[in-house]
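What follows is a group of structures, each given as structure tokens.
Laboratory data are not the source of any read-out in this text; all were calculated from the coordinates shown. Given the structure is predicted, the values throughout are model-derived calculations rather than measurements. Cβ atoms are built from the backbone, for glycine too; each structure is taken alone.
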Structure I
Amino acid sequence: MDEELMGDESSLETTGESVRQLSVMLENRIGALHSMIKLINDSGVHVLGFSVQDSFDVTILRLVLTEPDTVETIFMERGIAFTDNKIVVVQLDGGAVSLANCLEALSSSENNIHISYPLLVRPGDYPLLAISVDDPEFAAFTLQNQGFKLLFQNDLSR
């Protein structure tokens, strides 16, 4: 499925449009997450990664999608409030061992990490990490200068 969604590793961009993360608030009830994912899947869009931040009465769902424009339209048509943020998606070529180097690079750029979560796809069998930071453009610049491969929205879209 990875190759179907994202092509092979040699086709990854070195620059491009930032990956977009859509965030929605869900009622904290059984089945709310399933209903949202089903709505997205029924539109032909794939969820590539997600993060759930639960509280007593609401849940914040953050999503990385193959086609964020399509889901944005669905949300607007259905009156679902959402936010759209640029994030950085970094490929950890050294696996979990390279996480410390990634975090060191972000620290050196004085970028605070707000949210981070792994993605469900692994092009070239490398783990991917979605990171929401203060300044995604500067974080991307810093990570690339430190030798990290980044993925952009075009890499994730079909």
Structure II
Amino acid sequence: MIERLRYDEDKALLLADDAATIARIVRTVPPDRLRATKFDQWTAVEIIGHLADAAEIFADRVQRCVDEEKPQVASYDQDEVASERGNDVRDPLELSRRLSAAHSRIIHLLQRPGVAARPAVHSAWGEVDAGHFGAYQAAHSHGHTSELSAAFPPTV
């Protein structure tokens, strides 16, 4: 059982800001440099792909909370998802667009009254709600985006 995270306007701003930061990075840093820069075991492109994958998965989870009564949601294996989608060779701009679209979808869905409180049951976390999924993605994305932003700061 995990403690439920609360989704609020600050989380919405994190989702929007992180998508914008990744968009800036992929537009100003050459793709070869993003593929060559490593963070522990992943390259910058792989991290951006991971963020896009997670954002889509969490947007789908929020959508399921809207569409279904207490959906059952399973954990996913990030390495398996990344391998299936070939994130290490994908176009960073396309990954950024996927991330932006998924974050926008989360924000849009969770703006509607009552949606954040719609329940789901996660295979590892137990009972959570749509807001938890949005808040979790906001925190997860922000951690990785901060790391990338520090490595690829804006140029003046």
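Structure notes:
- Computed 2.2 for distance in nm of label points 7 Å out along Cα→Cβ at positions 54 and 94 - originating structure among I, II: II
- Entry that produces 39 once relative contact order in percent (Cα under 8 Å, 6 or more apart) is calculated, selected from I, II: II
- If you line up I, II by distance in nm of label points 7 Å out along Cα→Cβ at positions 22 and 142, the top spot, with the largest value, goes to I.
- Parent structure of the calculated result -9000, given that helix-only ellipticity at 222 nm (-39500 (n - 2.57) for each DSSP H run of 4 or more, over all residues; to 500) is the read-out and I, II the choices: I
- Each of structures I, II was scored by mean count of other Cβ atoms within 10 Å over residues 62-69; the highest score is held by I.
- Source structure (of I, II) for mean count of other Cβ atoms within 10 Å over residues 102-109, computed value 21.2: II
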